[in-house]
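These are the structures, in structure tokens.
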Structure 1
Amino acid sequence: MPPPLLDPKNDFVFKRLFAGSPELLADLINAVRTDAPPIEVVEVLNPRIDPDELTGKFIILDVLARDEAGRLYNIEMHVRRHAGWNARSTYYLARTLSNQLNNGDDYRELKPVIGIHLVDFDLFDAADQALWCFELRDRTQPHIVLTGELQLNVIELRKADRLLPQHAGTLAAWVAWFEHWHEESIMSAITHRPVQQAMEQLKGLSADDEMRRLAFVRERALHDEVSFTNAAREEGRAQGREEGREEGLEKGREEGQLRLLERQLQKKFGPLPDDIRTRLTKATAAHLSVWAENILFANTLDEVFH
């Protein structure tokens, strides 16, 4: 009996599949951006997955690719929503854009940066829309675009699975695969060849013991992230109940927030220096909230507290 299939929405599995198959990545991009000319992926710029990325609880394993015209594509899979999701997505796109230039370079050398974020949760309240495209447009005259250098496409997979005609069009085929990869009755009806190829590669990864182990390591790290967050919330509530006053509730929330942030920092950067611990204990709730969001994309302690 073959082993159970890995979940292609696990961001480790997602990156292994698409970073190693530029032709499948291009097909997914073209399926999302049907209003743009088809592209070819000529290079995946971040094919490697470092060991510390697998255990990084506040890291999303993305795929960064370049097409034949030099445009950059940031493709990500998200299965959990957090408070800073919108800000994080905007930040990474803007950073990818700004990283193209060095001091003195001409702004006209910038190539467009296009985000494609697949989310396995409902991001917006609109029940009748699952595909979103965000650009810099005028509020009163949205047909006027300030610049085409930044674009973020968001696909709410669960809603798209419900709203898109089943097996009609390439995007519907990809959505069906992401949502129903383990259902043979649905998969057998998909005729889009790139999705069939992705399924074949998924079966190959699922049969590899080392790939299964690494996928489990990644899934465990993401579960730990949720556990830490929930524990901090409960800590705050418990402290508030013990105090029995509104002041105690607020103090409990801040204490839980502080302890959670300390654990996150230690997990990501190791033992904390004394001056950092002092800074944390003296911080306001507002500072703790900002630093908690910063840790999502920071690579050093300095970037967290910037």
Structure 2
Amino acid sequence: MQQLQNSSDIWESLKQTKNLLAFSGGVDSSALFYMLAQKNIPFDIAIVNYNTRSGSKIEEDFARHLAQKYNKLIFIKSVKLKSANFEANARTVRYEFFHEIIKSEGYKTLLSAHHLGDKLEWFFMRLVRGAGAAELCGFSQVEQRDGFMVVRPLIWHTKDELLEFLTKNGYKYFIDESNFDEKFERNRFRKYFSEPLLKEYKEGILRSFKALEEDKKRLLPHEYQKINSLYIFERSENEMRLIVKIAKFFKIVLTKNQQDEIAAQKSCVVSGKIAVGKNDKYVFIAPYLQNAAMNKEFKELCRKAKIPQHIRVYMYKNKIDPTF
């Protein structure tokens, strides 16, 4: 556990901001909860109860108890989802809930308990789908979202280390039986690939992912201009990576077919929610708005500035100058 305690920079930075912890009561989020408390880092918690197991209510009550004991605010959402595409739908519900809290309560950081095993699982799940280098690298320790940061303090540490920390300190946590259900793809990758490899090759895997992080910084474009909810950035060979990232701000995970459509067209609508357009110099992403009557002067400005068709209505309704 000494290695875990040496990750000081990220912990110190969290003392200066308003933090919301994504909590479940499982090993990962419980370990992060107690570490934050030990280090006197300010935070509150948010939990989603999916009501899928008999223990779901017990875990929700445990979260309430912890919040009261440690004087934390707690935000709870109780839902029941259909079994079809459960994991994807659960993730959407979860992050929409977190985003609502962050926006209404002014949190600056969302704390996630992802660890090295999660990162390796993601790697394998993307590898079998033919992903590129940046996608294989997966999520980073710190990521900018729309108006807040996602921070994963435990990303370079294994689940075994987290279990050791909890056991050594006598901290309570719950085991979610669904994590062992092999009908979920992630669980199969965990059981047959990531866990065995981490037990045997942890140090090498850790070094490889840290090297990939440096490569990712060079691969990914990261500069964009934002006007209201309109994103604008310069075109590049790697522009699709930034398009994928910004689409996530709108809670859209682009499929390969959607990416191909965007690449092939100058202006298109994705999932009925966002418009993506390109001219010779810039890429534009904005909420999709239905056609509206625009005055001739504005239309002419858009034509001269080569503003993509599906972007113009958003700019017009939000009074954004096409000659930005």
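Here, each number is a calculation from the coordinates, and none is a lab measurement. Keep in mind that this is a model prediction, so the values were computed, not measured. Cβ atoms are built from the backbone, for glycine too; each structure is taken alone.
Ranked by mean count of other Cβ atoms within 10 Å over residues 14-21, structures 1, 2 are led by 1, which has the greatest value. When FRET efficiency 1/(1 + (r/R0)^6) of positions 70 and 294 (r between Cβ atoms, R0 = 41 Å, to 0.05) is computed across structures 1, 2, the figure 0.15 traces back to 2.
Hey, semi-axes √(5λ) of the Cα gyration tensor in Å, for residues 94-213 alone derived from one of 1, 2 reads 34, 22, 12; which structure? Among 1, 2, the structure yielding 34, 22, 12 for semi-axes √(5λ) of the Cα gyration tensor in Å, for residues 94-213 alone is 1.
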